[in-house]
Structure 1
């Protein structure tokens with residue numbers, strides 16, 4: 001049975017999934033404008049800092065983060081900080097050393113209640129996760145495969161490995177090549193209730209994988225992502241539309 005994680009007035013891992021909207025601005029002005037214009041249904045904002053031209057300038061990123069925190073705090077929206085690498089579908093080409101240094105400064109600045117840490121960053125992952133605990137931030141250990149889904153046992157083992165790595169939440173996002181791949185992923189997500197003790201986020205990306213976003217609650221996913229303008233991943237629905245669907249299929 002998965003434990004729950006509480007952050008910013010939200011509960012991850014119980015009941016309806018949290019609707020998270022990414023911020024994908026290329027500069028400070030765009031990022032803050034996007035935050036000010038988030039739709040009313042937004043429950044969490046993911047700052048995709050890998051889109052930001054300031055990367056890897058940690059001081060500039062943290063200044064933007066503090067300003068962004070002020071905008072979001074007025075609306076009661078917690079922030080998830082993410083700096084995604086190209087191999088996992090992002091844009092920040094950072095060495096492990098630079099990635100670790102950036103995350104240390106972000107965590108110590110305290111503007112983000114949650115941070116996404118790629119499972120593949122073995123060289124610095126443990127250090128970042130320990131720093132997150134010291135700074136009382138929720139860590140999401142994530143893995144993204146932009147080419148395939150993989151076998152059922154491989155997916156289950158990846159979830160177990162991310163929990164073992166020390167994440168407060170684990171995130172698995174994969175790409176289907178056929179409808180059966182979506183079914184495999186959702187089966188693993190449902191079964192994970194029996195072998196994980198942390199909340200999970202499970203996503204099948206692309207148009208074929210849209211059901212994984214709509215039926216996130218049914219299969220135990222704690223967060224589902226939607227767009228408000230530019231999508232940060234293939235298959236994201238507009239936030240208002242996804243909110244309607246989540247309400248319609250709420251158990």
Structure 2
């Protein structure tokens with residue numbers, strides 16, 4: 001009798017419920033000096049989310065719903081997060097009208113294929129060990145021509161380049177492979193992300209850098225020449 005093939009091991013998932021998820025909002029955002037980051041992300045969404053209305057938008061890694069009020073032009077917003085505590089807090093804040101809360105693993109999205117007009121994923125991709133698998137799942141949920149706004153942590157940033165040049169970090173910001181600097185926390189080279197997106201059928205239409213070394217230096221995202229030194233980047237994609 002032949003031995004059945006082994007099922008591939010599922011990629012690991014970071015569960016915020018195991019990391020004090022119930023107090024994530026207070027521990028990470030409120031009163032923690034992150035007003036600049038929050039503001040920069042809101043500016044980015046205002047610039048990039050077009051169209052601002054539609055039938056259904058999918059927010060991946062929605063957390064406690066910090067950015068969800070941006071999507072009120074859509075008839076239904078689906079908030080997906082692995083941490084039930086985060087979704088519970090989002091529901092308390094946003095209510096049920098126009099929102100659907102789904103506790104799920106993005107590697108196994110329980111969303112029907114081709115049913116979403118838009119998707120947004122902010123501050124989430126850096127927790128994925130298997131980026132191509134996650135992007136393939138997201139791509140499958142989108143209708144033809146749907147828009148996907150993706151934020152990712154850029155390893156080729158000025159801080160990393162300076163630290164590498166001074167011998168203060170071992171990993172190179174110029175290598176395309178992702179770097180896991182803490183367990184299930186990754187930084188990515190822009191070319192790696194571009195290739196992964198293209199491989200699953202996304203076409204990039206716009207890019208926007210939003211944070212420079214994490215320094216809050218103005219009421220708008222800082223804008224040094226070029227975007228090679230930015231820590232966080234947005235891409236607007238069409239499926």
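Values quoted throughout were computed directly from the atomic coordinates according to the rules given, and no laboratory measurement underlies them. Quick caveat, the model's predicted, so the values are computed rather than measured. Cβ atoms are built from the backbone, for glycine too; each structure is taken alone.
Say we calculate distance in nm of label points 7 Å out along Cα→Cβ at positions 78 and 150 for every structure; which of 1, 2 gives the highest result?
Details: 1: 2.6; 2: 1.8.
Of structures 1, 2, the maximum of distance in nm of label points 7 Å out along Cα→Cβ at positions 78 and 150 occurs in 1.
When P(r) over Cα pairs in 10 Å bins from 0, in percent is computed for each of 1, 2, which one produces 7, 30, 38, 19, 4, 1, 0?
Details: 1: 8, 34, 40, 17, 1; 2: 7, 30, 38, 19, 4, 1, 0.
Label of the source structure: 2.
Tell me which structure, out of 1, 2, gives 3.1 once distance in nm of label points 7 Å out along Cα→Cβ at positions 14 and 182 is calculated. Walk me through the numbers on the way to the answer.
Values: 1: 3.1; 2: 0.8.
Answer for the origin of the read-out: 1.
Where does the value -11500 come from, among 1, 2, when helix-only ellipticity at 222 nm (-39500 (n - 2.57) for each DSSP H run of 4 or more, over all residues; to 500) is the thing being computed?
Numbers: 1: -11500; 2: -7000.
The read-out was computed on structure 1.
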